[in-house]
Structure 1
């Protein structure tokens, strides 16, 4: 028996989700053509933008219209002008420019997400998880996502009490990358010193950002794999785990928190930035989709729930655990010893 049309759910959701990648590829194309940088430089019509980008004017007009619809550009007459989000993050040479993001997005889509069904069948990652390959990937990644960490890191600094900030003298930034998380603290706390721990190849990028933000005199560098590096005992006032734990399976994540806690002085803190699933693991969508991303790229990585983080932190000797609302998919986690 055929269902009545009035009782059928709308197929629009399926369409929107199936075509969601179109938004990503459209933005990637505009980014790779450097249209936002050209608009900042005073090229505003489709003809001017196409000439600067070495592209077809009619096609550029269609792409720019799509960017208007996605609110990266605004249209006035026959000219296209930057919206604040594009001006801040997508203009080459800007302080918070997401360098290489378009190329990285395409690479992840073609080599990973387009083959998700294959990974689900096998249960194995599609990309190399060898240390050398991971280091090369992270060299690209940390530059592209710098603002995604640096902006919420400033929220973390502001949400830390004045008394707690005054106690921070030594900071350990685990898997430091571009130092986005520790830079916010270093710039706000002139008395603090930071130890940045990462692969030697990635620390080259760390140094670039530390130099750019003029705090090089207060950074030390620890070259190595954080799995194997001794954090020491009762040496730090703050340990930062900025999007590190999702790369670990449960037992390894728990042990890393124990290791981090042991490295803290009394009243020290652990700051965690992560994609956090709810306790039922049925949302929010960004966290669970990121869990699939871990399936594609790691042997055992996953996203974990707030309940798990609280249990692990308490078991590691942390006395209090709270969350901080930040411009991220999930709140930050701040634990006090």
Structure 2
């Protein structure tokens, strides 16, 4: 048995999004039915809708930044009840048995985590994401959105928030640490807010100074244009951690030169072409070049609780369902400050 719900789908690679209906499974014993209130638009939605990252599954309903309210629960659900405020991020299942799942890092599941959309569940059914009115998700992959965070500004936290929170925590952002954030976009603006709330001294490295006022308002104490020839010399050896949030190809050696001895540059952006670097840029300062994905479910909940404690939400522009194609174009042109969020009540309206 299934339930029909309204959605917005990409019918084929690169095609415009269009209204449709999809089937959601009936509740299993450990399932939660969520009435979606808001769904964020992540740049990865656009990449996958265009098959930029390889063969994808169509029709596709994107969306892995989901915030809403519990509408029903299965008989074995213990954590949630009808009316609870909840969120769903980038994955909706994993094997639950491998060493990584047992450690609470389900994103690295040996069998492969089940993506919220453009994925196939262990039951063989395709997954459809948050550009829809409702979604059914296994209880273990649902997070609680604390009171004090609006559902609209909470939605992007389920991807942009955890994607930046996890490496900041892992690499020790906090009092006495100097953190540089490369790029002030959907990911970068969250990184600035979170790192500042953790007590770090935050600097933004951006192509230009046009967003400087925003960066300082969000918590940065320094803001530099990387197009300025003197920036890299002026900042040489300054930072303990550089969080690279952009998907553009960067001169990696120049950025590594900004690190202190033992510092780390962590990539969360996903460039479409390989990056290269000189080994001596690492060897000479015992530096680290790393990558980071999302966090596990427990860490995602930790992030949401941290955001509630510190009054942190995403900077958003709320749109209706009929504006999604325009929003995709504007994301391509970096014309959003800093995350589009779809009002799900307009889907199918």
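Coordinate-derived values only; no laboratory data. Bear in mind the structure is a predicted one, so any value in this text is a computation, not a measurement. Cβ atoms are built from the backbone, for glycine too; each structure is taken alone.
Can you rank 1, 2 by mean count of other Cβ atoms within 10 Å over residues 8-15 and just name the one with the largest value? Intermediate values should be presented prior to the final figure.
Details: 1: 8.5; 2: 17.8.
Across 1, 2, mean count of other Cβ atoms within 10 Å over residues 8-15 peaks for 2.
From 1, 2, which structure was FRET efficiency 1/(1 + (r/R0)^6) of positions 80 and 320 (r between Cβ atoms, R0 = 41 Å, to 0.05) = 0.90 calculated on? Before the final figure, lay out the partial values.
Working: 1: 0.25; 2: 0.90.
This figure was derived from 2.
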At a computed 18.1 (mean count of other Cβ atoms within 10 Å over residues 216-223), which of 1, 2: 2
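Could you figure out which one of 1, 2 the value 0.70 for FRET efficiency 1/(1 + (r/R0)^6) of positions 104 and 248 (r between Cβ atoms, R0 = 25 Å, to 0.05) was computed from?
Working: 1: 0.70; 2: 0.15.
For FRET efficiency 1/(1 + (r/R0)^6) of positions 104 and 248 (r between Cβ atoms, R0 = 25 Å, to 0.05), the value 0.70 is produced by structure 1.
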Identify the structure, out of 1, 2, from whose coordinates relative contact order in percent (Cα under 8 Å, 6 or more apart) was calculated to give 18. 2
Computing Kirkwood radius over Cα pairs in Å for each of 1, 2, which one ends up highest? 1
Candidates 1, 2; helix-only ellipticity at 222 nm (-39500 (n - 2.57) for each DSSP H run of 4 or more, over all residues; to 500) computed = -6000; producing structure is 2
At a computed 11.2, 30 (Rg and Dmax of the Cα atoms in Å, for residues 224-279 alone), which of 1, 2: 2
If semi-axes √(5λ) of the Cα gyration tensor in Å, for residues 176-263 alone is computed and equals 22, 15, 11, the structure in 1, 2: 1
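Assuming 0.95 is FRET efficiency 1/(1 + (r/R0)^6) of positions 296 and 328 (r between Cβ atoms, R0 = 35 Å, to 0.05) as calculated from a single structure, say which of 1, 2 it is.
Working: 1: 0.95; 2: 0.75.
The read-out was computed on structure 1.
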